[in-house]
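Just below sit the structures, each encoded as structure tokens.
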Structure P
Amino acid sequence: MTLRIFLTVLEIVLFVGVLGYFLNKVAWRLNSISRTLAKVTFGVRAVETMCLVIGPATDRINGNLQAAAGGLEDVIGRAERLAR
């Protein structure tokens with residue numbers, strides 16, 4: 001009877017020890033993932049900051065392209081008149 005009790009207690013101690021070991025490994029891995037995600041977040045914010053100028057720049061480029069397209073339409077009309 002005491003052997004069963006001893007083995008049961010030993011089994012519980014081993015179980016708790018193994019569980020603690022693997023929980024510690026999981027916690028270490030989650031901390032590692034958290035550090036990596038922090039670096040990725042920092043990089044994404046840096047890219048976002050650098051890309052803020054794209055919106056206004058594209059508006060200016062589109063305005064210039066529309067003016068160029070209007071000028072090209074005038075040139076096309078003149079070229080067609082000259083070709084007649």
Structure Q
Amino acid sequence: MDEPELGLHPYAVTLLASMIRSASVATQVIVATQSSILVDHFRPEEVLVAERVKGATDIRRLESKPLSVWLEEYSLGQLWEKNEIGGRPGPE
């Protein structure tokens with residue numbers, strides 16, 4: 001799904017995240033988003049970050065351990081907004 005949260009009320013994003021999680025029990029779910037609110041509903045291991053590296057797309061899974069100190073004070077979405085987990089826009 002590409003940006004399924006667009007146009008949704010913030011509370012509806014919470015419901016959407018719950019539906020995504022429920023669906024993921026029975027099947028693989030891939031969601032592309034630019035919503036820090038939606039990202040906040042998932043654990044780091046459930047998030048893949050895509051970045052352009054030397055002309056190619058690099059995809060990596062986040063890990064909780066390296067982010068543990070950050071996650072004591074910030075949500076995952078806030079870390080994304082602060083460019084701490086990658087996925088930055090712009091040139092390589």
Structure R
Amino acid sequence: MDVIWKESGDKMTCSLLFPDFGAAISFMVSVAIVAEKQNHHPEWSNVYNRVSIQLSTHDAGNTVTEKDHMLAKEITRILSGLEAKNL
């Protein structure tokens with residue numbers, strides 16, 4: 001899947017649609033493991049099969065930094081093997 005990340009001055013965002021709740025939560029668990037290892041955590045929400053993600057670096061004044069790009073790259077890698085769509 002090609003993930004579409006939108007970057008504004010202070011956030012990177014993407015919204016995803018999964019086949020069902022289980023797939024959405026499994027994805028979030030996979031991302032949580034990577035985020036914890038990077039010590040960089042997304043702001044996100046989940047409603048049934050939809051996941052919305054926002055990335056910014058809080059200790060850099062809530063701006064987009066290399067940390068955000070690194071986590072986005074890992075999220076994209078995780079999504080490469082999953083059935084999901086951009087919203």
### Message
By the measure distance in nm of label points 7 Å out along Cα→Cβ at positions 28 and 76, tell me the structure among P, Q, R with the highest figure.
### Response
P
### Parent structure of the calculated result -35000, given that helix-only ellipticity at 222 nm (-39500 (n - 2.57) for each DSSP H run of 4 or more, over all residues; to 500) is the read-out and P, Q, R the choices
P
### Query
When mean projected area of the Cα convex hull in nm² is calculated, the result is 5.0; to which of the structures P, Q, R does this value belong?
R
### Query
Ranked by distance in nm of label points 7 Å out along Cα→Cβ at positions 4 and 52, which of P, Q, R sits at the highest value?
P
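Here, each number is a calculation from the coordinates, and none is a lab measurement. Computed from a prediction, not measured in an experiment: that's the story for all the values here. Cβ atoms are built from the backbone, for glycine too; each structure is taken alone.
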